[in-house]
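A.B. asks: Pasting the structures here.
Bear in mind these aren't lab numbers, they're just calculated from the coordinates by the rules spelled out. The model shown is predicted, which means the values in this text are computed figures rather than measured ones. Cβ atoms are built from the backbone, for glycine too; each structure is taken alone.
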Structure 1
Amino acid sequence: MLTSDLIRPLLRFQDRNVSVALVDPQSASLQTTARELIKLFHSHVDCSQEAWEQALGTYIGPRLDYVLVRGLAKVLSDGATFTPLPTIHAPTVVRESMFAYGPVFSGSDMVHPVSRQGVLQSVATNLKLSPSDVESLLFADRHASYRLTDTGPTWTPETLLARYNLELTRGVLYWASQLTIEIADNYKDIWKFIKLFKLMFVAQATNSGGYRIELDGPISPFVGATLRYGRQMAAFLPALFLCQHWKMQATVYPPQGRGAMNYQMDSSSNDLQSHFKRSGSFDSRLEADFAHEFEQKIGQRRGRWLLRRESDLLLLGDTVMVPDFVMVDRHDERRRILIELVGFWHPDYLRRKLEKVRAANCSHLLLLVYKGLNVTEEDFQGITSEVIFFPNKPVMRDVLAKVEEMSQRIYGPASA
């Protein structure tokens with residue numbers, strides 16, 4: 001991510017709202033700059049990070065757009081791999097051997113009989129190295145000495161400028177104390193990244209059918225601006241761009257000392273593309289087979305029920321449960337039966353799954369449980385949800401019969 005000094009000059013203020021000045025990825029002049037930077041970066045493969053930074057400084061020279069150039073360079077560096085040099089002896093060992101001689105000078109005299117060159121020679125002899133090897137090893141563990149070994153993504157001027165815009169957009173959240181999002185799809189990925197970046201949340205359903213999620217930190221109620229936690233929110237933001245429809249509003253405290261400001265966007269605000277990877281269509285072969293069998297035997301045009309993938313949430317306090325499927329009555333979308341497949345997983349998964357099922361206390365949840373697991377009907381006693389055990393794979397006829405039964409019991413007779 002960009003450092004805060006590359007964000008601050010680009011913040012823009014209007015009343016109590018804050019935004020950030022984005023660039024036009026289609027600008028010919030900006031594409032020229034991006035192209036030159038990509039070429040310069042690639043020319044430093046196998047060179048030290050220090051050499052790259054010196055070359056960058058020379059390229060910038062007297063340019064007035066140095067904030068932009070350094071920002072683009074930071075994106076390039078963050079996506080690349082800089083590798084420490086392979087060493088015969090650890091640099092700490094070499095330094096200890098050198099520093100054991102105490103202060104030394106370039107030349108020797110009566111007061112300082114040992115010169116730096118003499119110490120290098122002595123250490124080199126002891127370690128069975130040449131003086132030049134000792135010199136290169138002395139600070140080989142500094143990042144400045146690391147070598148550029150992989151330039152990372154295959155950047156084009158357009159993709160580099162687009163990624164720079166993304167980094168600017170989330171950089172505003174460095175100074176955020178609270179972030180509220182509204183989403184209506186891709187729940188599993190959103191919660192995966194909420195957990196990954198250790199964000200605290202409070203979620204509630206909205207009237208429009210999605211969810212409103214307030215992301216907060218452990219100390220943000222007591223401290224107006226916390227860079228460390230704000231950076232976690234910033235790190236999370238690209239996950240939001242994996243959703244088709246979303247809104248975002250944040251309370252931020254810019255470093256210019258303007259107090260609390262409002263920062264907001266939605267899915268129509270900017271053409272921002274996430275670099276996070278979206279989860280696959282299914283988490284297991286069992287789920288894929290179930291969806292395929294439903295499509296083959298029932299499909300979207302036959303029968304009363306439609307099958308949707310991970311389109312509902314069960315809110316469980318400090319966590320959530322995202323059922324694998326939802327059966328929706330095509331004539332009345334309020335009639336919904338959640339379906340969770342439980343099979344072919346390790347004991348910890350089963351334990352957590354049972355804990356979530358009990359916490360959900362959900363009468364319109366149907367569990368399809370593989371008999372080969374180390375669980376029995378007794379493990380599901382006392383839960384509100386319905387359970388069907390299957391030996392090899394769920395039988396669609398039995399599943400639909402149970403769905404109809406549950407629907408009649410929970411929602412009453414269905415309309416014709």
Structure 2
Amino acid sequence: MENYEQAKDTVSRWCIVSMASIPLVMTLGNSMLIPVLPILERKVGITSFQSSMIITSYSVAAVFLIPVAGYLSDRFGRKMVILPSLILALIGGLIAGFASWKLSDPYTWIIIGRILQGIGAAGAMPIILPLVGDLYKDDDEKTSSCLGIIETSNTFGKVLSPILGSVFAAFIWFLPFFSIAIFSLVSIVLIFFFVKVPKEKDDPLKMKEFLRNTKSTFKEEGPWLFTIFLNGIFVMLVLFSILFFLSENLEKAHDIKGIKKGFVLAIPLLLLCIASFISGRNIKGNLATMKKIMIVSIIILSISTGFVGITSDMLILLLVVTSFVGISIGILLPVLDAIITENTKKEERGTISSFYSSARFIGVAAGPPIMSLVMNDYLNLSFITASGIGLILLLIVIKHIKVENIEN
């Protein structure tokens with residue numbers, strides 16, 4: 001718990017736990033449903049593509065509203081945006097769960113509940129990144145360390161998700177929806193009591209000034225910012241495509257179902273979580289080191305992704321390949337978080353980090369439906385294409401992530 005010791009002089013342990021609860025809860029709110037999708041298809045009578053929209057509807061809502069939440073958090077305060085957003089996520093979980101329990105044709109109401117959850121996610125999860133920056137001000141090392149904890153909480157949620165989702169669904173198939181509401185309530189209580197946001201000395205920017213400054217930031221810093229955004233889209237697209245594919249493949253090709261499937265799905269995600277924790281502890285705000293880590297991670301991610309389809313019928317090899325995917329993504333995510341948070345002005349941090357979070361949700365939204373459309377006829381081609389895109393992204397990183405330009 002060295003990271004906690006590094007932070008204790010400015011931020012309490014419970015404050016860090018409270019902030020880390022948000023990515024954990026929001027990740028559970030989405031990823032926990034992935035192993036349950038085949039069950040939903042049978043219980044609700046929907047297609048694979050329709051079940052993928054249960055994930056996508058959550059993410060699409062977040063994509064469009066995250067930048068708005070970022071501005072509001074810069075304008076009115078982080079906590080004033082986070083708490084109402086968590087309440088919306090709670091209500092969305094109740095709607096989806098109640099519809100599944102009581103209605104004979106619940107699909108439309110499930111989607112409505114998921115959209116509300118997505119709106120809640122838009123106002124909660126992305127705001128944590130600038131909040132960490134606010135709490136630690138100009139201490140890049142402590143910021144990186146705390147962001148590592150936050151991203152590890154996110155990835156730990158991904159580890160727990162398939163297990164909890166499978167366990168809950170084994171009792172009652174729609175229980176995962178209700179559990180999301182309960183987890184949101186816990187996070188609301190933690191944030192309300194333990195997160196103390198620093199008081200602002202300066203008046204928040206007016207809309208016109210804010211828009212002018214944001215436009216100027218993208219004009220001056222655009223190349224490296226958009227490079228980070230593209231990385232965020234790509235890694236989440238690959239991750240959620242693979243998770244959706246594995247959930248279907250483990251049942252159809254390997255006859256692994258229920259709680260056992262949840263534990264198998266958790267293997268690459270556990271390695272992702274461990275890699276994220278180690279990465280967050282060791283980057284220490286050093287941009288030159290972070291660029292090297294990005295390059296190595298993208299190379300490993302691109303190569304391993306190309307073999308996912310090829311090994312789809314060989315369970316052990318498939319888990320080895322997807323574990324390499326998980327490790328590379330786990331290393332990369334804290335680096336992306338830190339570069340964004342540490343290298344943007346405080347008054348614009350909420351908005352810029354929100355655009356980055358929105359980019360990540362684009363990948364989450366696109367992954368499952370794309371995979372549902374291509375996995376029957378174009379499985380190998382799709383993963384090889386993704387591998388090629390990763391290598392192109394590598395060239396963009398080498399060209400546009402320039403240490404001297406970003407740090408100045």
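A.B. asks: Which structure, out of 1, 2, was distance in nm of label points 7 Å out along Cα→Cβ at positions 98 and 146 derived from, given a value of 2.1?
C.D. replies: Of the structures listed, the value fits 1.
A.B. asks: A follow-up question, please. If distance in nm of label points 7 Å out along Cα→Cβ at positions 282 and 370 is calculated from each of 1, 2, which structure is the one that comes out at 1.2?
C.D. replies: 1
A.B. asks: Once distance in nm of label points 7 Å out along Cα→Cβ at positions 66 and 242 is calculated for all of 1, 2, which comes out largest?
C.D. replies: When distance in nm of label points 7 Å out along Cα→Cβ at positions 66 and 242 is computed for each of 1, 2, structure 1 gives the biggest number.
A.B. asks: When Rg/Rh (Cα atoms, Kirkwood Rh), for residues 154-273 alone is calculated, the result is 0.97; to which of the structures 1, 2 does this value belong?
C.D. replies: Computed on structure 1.
A.B. asks: Then there is this: Could you tell me which structure in 1, 2 was used to calculate Cα extents along the principal axes in Å as 104, 56, 44? The partial results should precede the final answer.
C.D. replies: Working: 1: 104, 56, 44; 2: 57, 45, 41.
Working through the options, I get structure 1.
A.B. asks: A value of 27 was computed for relative contact order in percent (Cα under 8 Å, 6 or more apart); which of 1, 2 is the source structure?
C.D. replies: 2
A.B. asks: Comparing 1, 2, where is FRET efficiency 1/(1 + (r/R0)^6) of positions 58 and 258 (r between Cβ atoms, R0 = 35 Å, to 0.05) highest? Intermediate results must be reported in sequence, preceding the final value.
C.D. replies: On the way: 1: 0.45; 2: 0.90.
With respect to FRET efficiency 1/(1 + (r/R0)^6) of positions 58 and 258 (r between Cβ atoms, R0 = 35 Å, to 0.05), the highest-scoring structure among 1, 2 is 2.
A.B. asks: A follow-up question, please. Computing helix-only ellipticity at 222 nm (-39500 (n - 2.57) for each DSSP H run of 4 or more, over all residues; to 500) gives -29000 for which of 1, 2?
C.D. replies: Of the options listed, only 2 reproduces it.
A.B. asks: Further question: Comparing FRET efficiency 1/(1 + (r/R0)^6) of positions 114 and 162 (r between Cβ atoms, R0 = 41 Å, to 0.05) across 1, 2, which is largest? Provide the component values of the computation, followed by the final result.
C.D. replies: Numbers: 1: 0.10; 2: 1.00.
Between 1, 2, the highest calculated value is found for 2.
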